[in-house]
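Read through the structures below before going on.
Here, each number is a calculation from the coordinates, and none is a lab measurement. Since we're looking at a predicted model, the values are computed, not measured. Cβ atoms are built from the backbone, for glycine too; each structure is taken alone.
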Structure I
Amino acid sequence: MWGSMTIEFDCVSLSLGDFSLKNLTFEISKGEYYFILGPSGAGKTVILEAIAGLHRPDSGRIFIRGTDVSRVAPEKRRISLVYQDYSLFPHMTVYDNIAFGLCVQKTQKNEIHTAVSEMMERLGISHLKDRYPLTMSGGEQQRVALARSLVVKPEILLLDEPLSAMDPVTREKFMSDLRSLHEDLGITIVQVTHSRDEAWSLAGRVAVVSNGKLEQEGTLEEVFRKPENCIVGKFVGIENVLDGIVVKNLEDNGCIIDINGVKIHSSCDFENGEKIYAYLRGVDIVLSYDMSGSNGGNFFRGRVLSITPHNSFYRVYVDCGFSLCSLMTEREVDAMKIEAGQNVCVFFEKSAVHLTGRES
């Protein structure tokens, strides 16, 4: 372990021109791999820079290891920040770039050589030691930037979209390396991204921010499957976010909601007459050609509107009084010989329908 610490934002607000962070409160525990998700312009990088000490809060406090560091200089925080554009010195070799922080700390030359050599070996870039940044690929430059940040043994590693410029193969390898580094070193990592796939692969907990506001934080299961509002639901990629109204409460818990005149059962409890958003993941929607096996879930007849490829799945859009998107594998689509215009049966469990309140 490299230190014992927790990051805490206590009602932090911060203005930068027309943009502002709004009353942020959250905590990151020692050794966590914490992701901050959000669209472009949400404030993700500003949060990282506030942790690093590059911005001071207008109000509220930032704690590290229980100490208020809101007015503490960046160089005294033992934090490394890696930007997505690498920020390497173009006139320095890879070795000198990695050694730079240790030189600033006036570390002994033999110690610098040992530390830099070990870090290059760990990240698989020893063969690049005499190269210059502009002669390398984006993935290679990112590894050098990561090595430069880790060699000074920070207590917190902040990563600003480190995978955004990488091709898929390089990205997968880099994610694997980040996972191994986190497990081996026990360092606290805070990473910002707009990529849900990165979060699924690496995160312990995640926070979703939008327009400088913390919309939701929690485990992957909580945030990705049970969003607290429509902003989160749409950002985490839930295929079906529907407007509805509760028309009946059920004795065995749950309720019936009306969506465009169609009645749907949910296991969530909401008051009769309340306006809601209903969230239904595409993988939870089953399509078939018969209604057999209906055991209290939601069954409807519908017509296939379109089929479009999406990563390793197909999005199958069905009209059953309102439009639904089901995610199916290529094998499932081929087995059913699904085509646009076909009549199908649609099934999903009551427990698959997550609800949140909707303002008028």
Structure II
Amino acid sequence: MRLRGRFPLACPGLLALAMLCGCSGYSRFTLPLEPGGPPLAFRWEASPAPVLERGAAGDWDSVDALNPSVVKVSGTYYNLYSGFDGRTWRTGLASSADGLRWTKLGRVLSPGPAAWEGGYIAANGHALAIGGEFLYWYQAGSPPAIGLARSTDGRQWVKQRQPVLRPGPQGSWDERGVADPYVIRAGGTYYMYYLGQDRARRQRLGLARSPDGVRWQRLTTNPVLELGAPGAFDERGLGEPAVWSSHGRYWMLYTGRDRQEYRRIGAAWSLDGVRWTRLAAETVFSGGEAWNAKVVCDPTVLLEDNRIRVWFGGGDAAHPVERLNGAIGYAILVPAGANLK
């Protein structure tokens, strides 16, 4: 999701000073190294119809249903997705036996009551299921920051009182907002990929790490993925990363925006989670159906039975923020030459 509106500067201070002062929240690090392997190409096998539609007129998700985050617990799939009613973004829950046929269980997270959240959004997040608990990092507030909520059943949630990741200091690449969290665990550490916006309103992707999902330390050399070249599908902005490891590498799907506000999903690879190489343009996923003709976005990935399963948002209106007639689709990302049947 593109960040909404214009935002005031974050707390004053020089970035260089912030990085030098004690436990500054900045460090140089990488993810555990992957061994590498033969280069891979990918192809997309997408279902032609949405697997989760927006709600009826008047429902909390009547205008858009986007930003899926799918986890599997004890044989059941749970989808924490974002719904928009024309005024407010909230997080809802759906369940499924196969990840394709979903039953909506209602909205579970709304903005407030914490003052920092405001009243516009508590959504656009990513979930993990760890130790009998759901952890959900989400976007809220103005300027946008990232919060954390916890639940044992997916329905009743307890929020951290304050954001776990705020916009960066003045002059930083993410001083105007942080959003689109996607969290993975590697080597016992949490790593968050996220969108950052600077004062020029450039939106790029960065990385932070945490021992517990609450206390985060930014990568000194952020951002980890820059805007695409002029004329590329991602020249106008990046967002909504989804990261996993397989086939000897880290892989990232991300949303790219062009000058017409069309959105497509690109891919990149890395051995250390910090230095990323884009895949060829042939891997870029564009909507091929009427319902996602102008927007495909918000990927989330689940590795299962030797398959790379991807749920994503789509729409037929090229608005920069919302009112996309958004629905949620499904695809399998197939490495070339691999037998995933």
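See the values below:
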item: Origin of the derived value 6.4 (mean projected area of the Cα convex hull in nm², for residues 178-249 alone; candidates I, II); result: I
item: Structure (I, II) behind the derived value -500 of helix-only ellipticity at 222 nm (-39500 (n - 2.57) for each DSSP H run of 4 or more, over all residues; to 500); result: II
item: semi-axes √(5λ) of the Cα gyration tensor in Å derived as 27, 24, 21 - corresponding label from I, II; result: II
item: Per distance in nm of label points 7 Å out along Cα→Cβ at positions 170 and 202, the highest-valued of structures I, II; result: II
item: For relative contact order in percent (Cα under 8 Å, 6 or more apart) computed as 19, the structure of I, II it came from; result: II
